[in-house]
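Read-outs throughout are calculated quantities, based only on the coordinates presented, and are distinct from any laboratory measurement. Fair warning: this is a prediction, and the values are worked out from it, not measured in the lab. Cβ atoms are built from the backbone, for glycine too; each structure is taken alone.
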Structure 1
């Protein structure tokens, strides 16, 4: 993706963001003109306890260039009443593998490449300076910080210690964790009591948060470039000590080779598939894959810039991020991560950013695990791994759900009718989990539709696995539980008046969660039944749009279609009508089930045509979004539900990216079938 100076206008450019990641939860991110608009932006956001405890270390580096004694500032920074205008010299921004900024003043060109060292809290910046008949000096000024990435730093005078050895600099803002910098050449000039004051984050102001902060300027680098000289210069910032020999060009080459290898191993490229499109998808999925050293296993980050790894998100994104891309070894590790800290039958919904403590506020994560285990087997045929590592956990989950689980007020139990009950009026343990203090915005306690669809599916998968791994006799108990669940589900969940399913028994609001009744390996509803067709048609008519599915039908009480304002207003709208792209995945799978179940040839042909139009529309929408949307190389967490359907929330989200892959894999990604 390349943006030239014709489409690098200030207002639009401030809304377009990019990100690169380092495989341990850290990242570099900003806008396409290099101005930070969020407190989460920075060139080195580093996890101190990977992938958690993320801290802003290097906010940005500001470059100036002197040409024959005249100074030009290439940087763009925002203060409340001022915006510096370095963007006027920006000829282009492009990102294939990494972000590249190209500046031009007269006949002097400065190209800036940003790349992280994979697996390290280290970022490199490569400057390629092309000089004609001028005396040129490149000035590079790092803006440092040391704070939790969810906060801001208002220190007007940073307390620091600085050690300088030629181009290598050690800066201590936090006495326990020094920051190291190095420039491949030039001189370093120390600054005393210097800071960039009142950097203004326009996106944080929109979100109702404090929007200004100060950064430390410990010093600057100056590099002379002679007339008619082309020079490559490496700048490095790191929490690692030995960085003097790091060559940014080598780091870039290694990162490109790593992505190329992932693309090759995915086997998604064929003659009728655009290689660059596959590569872009591989990069988008790879951004979320991170190593968790405390487990010695990989995990999936839910979304950037602010989420950590959440098991619910991981399991919903699992197929698109890891199976379609054939990263089966990582997929095994992610499944092991999910079961590592199971407690009372509950897969942790996530881990604390601050102490890695597992969090158990989820009724669906454990049940989603069964579906992804089945998909892992579908893709790999590796039943032995499941038998040796996961199967006993699955058995325990079923038994705990039957017996009842009440840790963290989950209030999960199997009722006499074979349906699962969960939650309380103030407990949010489904994916619609917005909560303000003790107030649940979308209380879904009781018998929720997707939880019981997932329960039925889990029982049927266990019936199949137990038949294979043990005996058919031992599998019989799962078959009986599933049969009882299905019978009660068919009797109780159909809402005749609205021709769909109740979201929760007693709650007739039209929501997308009912799609789980059709989308799973073992649908609790018969896809050929009139109830299934009516439900699907209602969801299509009332919830589907180009960017995903709305979380509540227009006309329902408390419907909101624009996500905006402070945290209170945003939480009140989060699942009350806003569009979520990840829901396209379960809609797609439900649609395929409807098509496959149709026996009438003419009707089946019509459904197939409609399905193909749906997939084509998803393809067209998100190809356009990749070119004109806010995120370069990612898909946002959510969208407004009215024109212009503006993207909101986290600017790239694992289950958004993963489920786009799930929908488009037969066309864009080129897999003829699941293995």
Structure 2
């Protein structure tokens, strides 16, 4: 008599049989070669058992790509799921960990919290390691460029997404054949790449805080100024398939002191032995906006194609890592006729905050869990419509959270505001009227004593410092002589801005290169009524809340690709954008603008002497320089506020 198999073994055998069904290759989308002869996927050896009493099914398989490389893929769903849509994310951050967060018999306890409403409603959630990382085969390439001049292999994140979706819709019998893709940061990048020459089954995308252009304003540079923590990230993702959590062994202490003592960013890389990490080499070799950057900018890649996948782009108003990407893609596509629906969402969050709790950020408290509100009111209805045939929520062009008055707003376009100059003026004043008096404010910028971006000691690996730094009270730099602050009169009526404030300042330096940092600040009154009830949070009385902070490296004033020295003593007009915001400056508050020449050690120091490559600057190149910002007359410096009635 044959003994029947244990229920778990039986379930595993059935799952294996289903997953081993050979797939028939479908015609590929334009510009993508058809997948190679289908291969039987491997069930992962270390299969994590799902017990009979569990409320879910988990399958962990190796899905073949067209070049034979197999990618670890975890498929989870509630037991009894049928005709369910697939919601995919493609990650460099350990897909196995995403589906085994807690050992539990309940699926909602084992996966990220933001996924619970989906799996409870019959979605099939799929998590995949991108090639070369964690349990996937192949070679990892940071932000792998689209096949073309920078990538002759014919394999990229677009083809891998295509092949993954092709396999899923043929080998997951519980699915309805419709796929959505979602994810934040690097996963926002892979979501966008899936939309380039997309698989026909890809019906909706929600790229969150996506990495889009690493030089213009995402992870690696901002307007040419290098973000030094990029070295750590490059090492972590390039070592041991990112499993070991490698980090630069610089010990504990103040990052300000550590980076200052090392010298240039290149010297820092050599000191800690990371200069030969492949992506670090690319950073050092491409300090300007070379084709290495421009040819892989995702907004440019998408602008060259018609958007065929309905897309909801999201970012946090205080995104400390990828504030540039989502608006850049939106701006590249928003006016294209005949394309799929497109929406931009801006919430009151830090980087990837939309997938966590949205009650507060730093000292700020909002009207409820704003992240859960967005996911409930917009993301799920959007995906339900395109993946399940539910009613169309008809999202508008822009969905934004108005900070200051704490309410969600829907807009027919973005930006909504009209650029209105807010002028810097004499006696460190500011206002909407053009100053009668002209002149300049000056300060000495010394690379040996750069302005910190946080109160010292600074530990950029400390999440409590890093995640909310963009809302940190700016009074910590009060009294420093190496910056200029311009503050307007107390407001007697609200000023509502919706868009990206534009910097338009006239700067002169006694050196031959310079960084320009501009902060737009909401200065709270000293008698904030709720200050006494803040509890553990800092009082908002007199708080100087940054609404936007950005930097621009002077050598790129005329050309991002071909740097030139600045002429000492000559006023140059610097024009660039602050991050996109929806904010109301309330009556009783004041609007301030701060101008400085460093933001350290978030960004590497400008030596203020023009050198061919700042990564390779020598100690003698770092020289103090007198900086000036003009106001009125021929140098009417201003911040262009996108004001709405």
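Some notes on this structure:
- Of the structures 1, 2, the one that -10000 was derived from, the read-out being helix-only ellipticity at 222 nm (-39500 (n - 2.57) for each DSSP H run of 4 or more, over all residues; to 500): 1
- Distance in nm of label points 7 Å out along Cα→Cβ at positions 176 and 208 - structure with the largest value, from 1, 2: 1
- Label whose coordinates, when log10 I(q)/I(0) by the Debye sum over Cα atoms at q = 0.10 Å⁻¹, for residues 376-535 alone is calculated, return -0.61 (choices 1, 2): 2
- Computed 5.0 for distance in nm of label points 7 Å out along Cα→Cβ at positions 264 and 344 - originating structure among 1, 2: 1
- For Cα Rg over 2.2 N^0.38 Å, for residues 192-415 alone, the highest value in the series 1, 2 is held by structure 1.
- Answer label among 1, 2 for the case where distance in nm of label points 7 Å out along Cα→Cβ at positions 80 and 448, calculated from the coordinates, equals 4.2: 1
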